[in-house]
Structure 1
Amino acid sequence: MQQLDQHMAEHPATAQATAQDPPLLRDHSRIRTYTAGHSGITYPGLRVFFRPHPKMAELPANPAPLPLLVFLHGLGGSVAQFCPLLTSLTNSASALAVDLPGCGRSLFEPKSWNAYSADALADLLETIIKDHRAKNQGVVFIAHSMGTALAARLSNHSSTAGGTNLLASHVMGLVAICPVAGPLPESATNAARKLLWIPEFIFNIWRAWDRWGGPESASVRRFVGPGADKETRLLQDQFNSQSRSGVFRRMAWGSLPTYIRGEPTGGLFGRPSWAG
């Protein structure tokens with residue numbers, strides 16, 4: 001916790017996310033350190049929300065307990081975006097949600113770019129889920145945007161996160177909210193890589209311009225649409241302000257494929273993630 005307090009003082013986004021955390025999340029979250037099972041990468045200061053079903057001990061566990069609902073947010077997102085769903089569904093089943101490194105209340109550590117690749121993030125999530133899944137318990141993913149591709153990879157028997165994907169045999173379902181079905185075309189991928197090479201201070205200037213106007217800004221309208229109500233616009237502006245450029249750049253870079261003779265390989269999105 002001392003490390004988290006120090007980071008909160010260094011980065012206002014962490015302090016804001018902590019101060020604005022809804023009571024349900026605050027009461028059932030812990031700051032944990034995890035070392036991913038296959039890569040061996042250590043991620044200190046991860047916010048992990050876990051709330052077992054209130055009647056878990058009284059419900060039958062044979063042949064299997066109620067499934068574990070696992071919530072995965074998207075690029076630039078956080079657990080807090082799932083709060084309305086969590087408020088409802090935690091009364092139906094046990095729920096697990098994680099702020100990916102550098103997102104929401106989690107520390108932006110480590111800072112190495114390979115720690116934010118698609119394989120590394122899937123490996124980390126598989127390790128955390130294994131730590132919370134009860135014996136014989138199934139898993140249902142509820143994921144948004146980039147999180148849907150991570151969920152698909154973890155649900156796919158033929159897809160691994162650096163080793164054997166043992167979790168896939170326990171996945172019972174996947175709810176994909178705004179899924180990304182395929183990678184960027186080769187020309188767009190090359191353009192994105194060039195954009196991500198831009199120094200971070202210039203990237204931050206562009207973000208400040210994009211967020212000009214707060215709830216009425218282009219960045220908010222892009223996500224919620226021009227007809228969204230005021231409360232939704234205020235929430236999206238709050239989430240946008242908590243998104244760190246350094247984390248965004250690393251995750252975006254790690255999600256991009258490499259094109260070989262016109263065919264995408266690696267990265268996060270595309271047919272290999274969804275085929276299984």
Structure 2
Amino acid sequence: MTCKKIKKIPYGVANYELLVQQNSYYVDKTTFLPVVEEAGNYLFFIRPRRFGKSLFLSVMEAYYDTLYKDRFEEFFKGTWIYNHPTEERSKYLVLSLNFSVVEPDPGKMETSFHNHIQDAAVAFIQRYSRCLSDYPKKDYFEKKIENSRSATDILSTLLLLCKEAQQKLYVLIDEYDNFANTILSTVGEDAYWDLTHGPGFFRSFFNVLKKGTSGTGAPINRSFITGVSPITMDDVTSGYNIGKNITMEMNLNRMLGFTKDDVIEMIEY
């Protein structure tokens with residue numbers, strides 16, 4: 001008689017692919033994927049730290065990324081969504097950003113932000129090379145991104161490339177307010193105001209993000225942005241005023257974190 005291998009208890013794992021490969025215990029949150037789809041196209045969702053925001057974004061990436069289309073069974077067999085897939089499954093090129101890596105030191109912040117966006121854009125083009133290969137100017141756009149000194153210009157170039165190549169994007173941003181909150185709490189309101197208002201690079205970035213959602217053939221079809229506070233979101237609203245805050249919607253109340261039934265089921269397992 002063979003015993004079924006007991007699933008591991010994951011700690012600090014925000015990578016859904018790794019969680020599946022290591023046979024780790026996962027509290028199934030895939031029931032909320034169609035609920036999020038119905039909630040709107042451009043969404044904000046706020047929760048405290050350690051609630052599973054990063055892991056949920058990883059689940060979304062595994063589900064919506066067109067490159068994972070052939071791994072659907074590997075990733076989701078045994079979850080609710082496996083038997084209830086939506087039409088949006090494996091439909092997008094996914095641009096995943098994590099602002100927690102941005103240096104909060106005011107003297108280094110803009111350069112750090114630029115480097116993160118540049119690295120993400122170059123990796124994106126390499127990752128989706130086959131999807132973009134039919135567009136003859138791909139190499140030109142890639143070189144332009146590599147030589148750019150502005151995160152805003154990098155995003156503009158990347159979005160133009162996707163538009164010209166007729167590719168649809170799902171933008172995922174984790175901890176969008178991480179370095180902004182640090183600036184507010186350690187440096188002060190003036191530095192925070194410069195960052196989130198006027199011609200600041202952060203606000204400009206959201207302006208370009210918004211522009212990528214408008215017009216015929218707009219490349220950004222969906223976005224999902226997480227953080228721990230709505231303050232920064234409110235301050236960049238005019239830069240990204242299409243974002244819908246779904247934090248307080250009752251049908252998404254259990255999307256992150258554990259319920260009493262979740263905990264009982266885990267303990268019994």
| Read-out distance in nm of label points 7 Å out along Cα→Cβ at positions 177 and 201, computed value 2.2, structure in 1, 2 | 2
| query | One of 1, 2 was used to compute mean count of other Cβ atoms within 10 Å over residues 97-104, and the answer was 27.2. Which one was it? | reply | 1
| request: Name the one structure among 1, 2 that relative contact order in percent (Cα under 8 Å, 6 or more apart) of 25 was derived from. | output: 2
| note | mean count of other Cβ atoms within 10 Å over residues 65-72 gets 14.9 when computed on, of labels 1, 2, structure 2
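No lab work stands behind these numbers, since they all come straight from the coordinates. Keep in mind that what you see is a predicted model, and the values were worked out from it rather than measured. Cβ atoms are built from the backbone, for glycine too; each structure is taken alone.
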